[in-house]
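Below: a set of structures, written as structure tokens.
What follows is calculated from the coordinates using simple rules that are stated; it is not laboratory data. As the structure is a prediction and not an experimental result, all values here were calculated from the model. Cβ atoms are built from the backbone, for glycine too; each structure is taken alone.
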Structure 1
């Protein structure tokens, strides 16, 4: 599975400075809305959960990746779970750093329906702009540490970004090769609004990489 493989190398490729900027924007939004309790959908390795808790928020994290949750559970309250299987209600939910872009139209419709069953007030998430997917994301990235060498190759066509992940992991004197694809979909804000009964409260432009363009939109939906 591509997302599981990416989970094993995310720490090699994640721009932590950019991530912290984005996480801090979410914290500010939640605090300004008076939110106290949050469900982090797609919590990854749990870093946002930790930051949110350090800012006085109560956070529950869920992710589909067991690899990511193994890292996260030593930091925060989290588990491997689909939002459609969640019990109980949360004042607000967030989905940070491309979670929405990993779902196609059909998957998004089901996803928003499930989120509406869990959220009492707000759902806050980000989506990549067309510029980010068509210009910033394409091409090749390489990264390595003492035991791993990873390559990401991305191509964007017909509103679909396909990233081929290649990982070489050291095993004894040799390296074992792993390979898989992950797929992201471009979604306009206008299209997303059609997938949910919640109302768009705010649309916040975000630039994390000094491109001079809008790279993401943070969208605040209210029930």
Structure 2
């Protein structure tokens, strides 16, 4: 199942007024790194990068961009696509790109589900969904990013054996996630014991959202799943 081409964005595009340097980055740097998807046909993500890369990773909702930038710096052989609609977050990622001289990052500044719907099957080798909005009110549950439709679409675009990583600090959303993840035929939860979800893996950079959660007394949970091999 593929997600519909038209989706509502349940989140903010703008916050406080951008500072002058942020405006410059949005106006000057963003056009160098921004991605657009074709009006017709499917999108080959590897073609968006000047140098051939070994694999393509996708982060959905990169927030301030610190996780995506850290992954890009640690893995220069990987192409990374980040999806985010919040302009201050995009400006922060652009600052990371500028400061660290990253050339293996591209930005999709729109609803990530539009990107997922346009991707070629089996074209993504890792997906990150870090601390998505839990939409805690029952009447807003349909706005949650982690849904059966999203998982179906991700299963299509992820390669065999690709890893899906999720993090949340909301206990109700965790239950929601696990209900949908563990019953999905194409994903296998990589868990052996409590440490596998209580402790952040060493190659999983810390984010300011995790620090904020811990400061508020909320324990983050880290989930790793594998896309099962196609028969």
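If FRET efficiency 1/(1 + (r/R0)^6) of positions 27 and 107 (r between Cβ atoms, R0 = 25 Å, to 0.05) comes out at 0.95 when worked out from the coordinates, which of 1, 2 was used?
Derived from the structure labelled 2.
Using the calculated result 41, 32, 22 for Cα extents along the principal axes in Å, for residues 75-186 alone, pick out the matching structure from 1, 2.
On the way: 1: 52, 36, 20; 2: 41, 32, 22.
This figure was derived from 2.
Consider the structures 1, 2: one of them gives 3.0 for distance in nm of label points 7 Å out along Cα→Cβ at positions 83 and 171 as calculated from the coordinates. Say which. Numbers along the way, then the final one.
Values: 1: 3.7; 2: 3.0.
Derived from the structure labelled 2.
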The value 19.2 for mean count of other Cβ atoms within 10 Å over residues 155-162 was derived from one model only; which of 1, 2 is it? 2
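If you work out distance in nm of label points 7 Å out along Cα→Cβ at positions 19 and 91 for 1, 2, which one comes out largest?
Numbers: 1: 2.6; 2: 0.8.
Going through 1, 2 one by one, distance in nm of label points 7 Å out along Cα→Cβ at positions 19 and 91 is largest in 1.
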Here volume of the Cα convex hull per residue in Å³ was calculated and came to 139; which of the structures 1, 2 was it taken from? 2
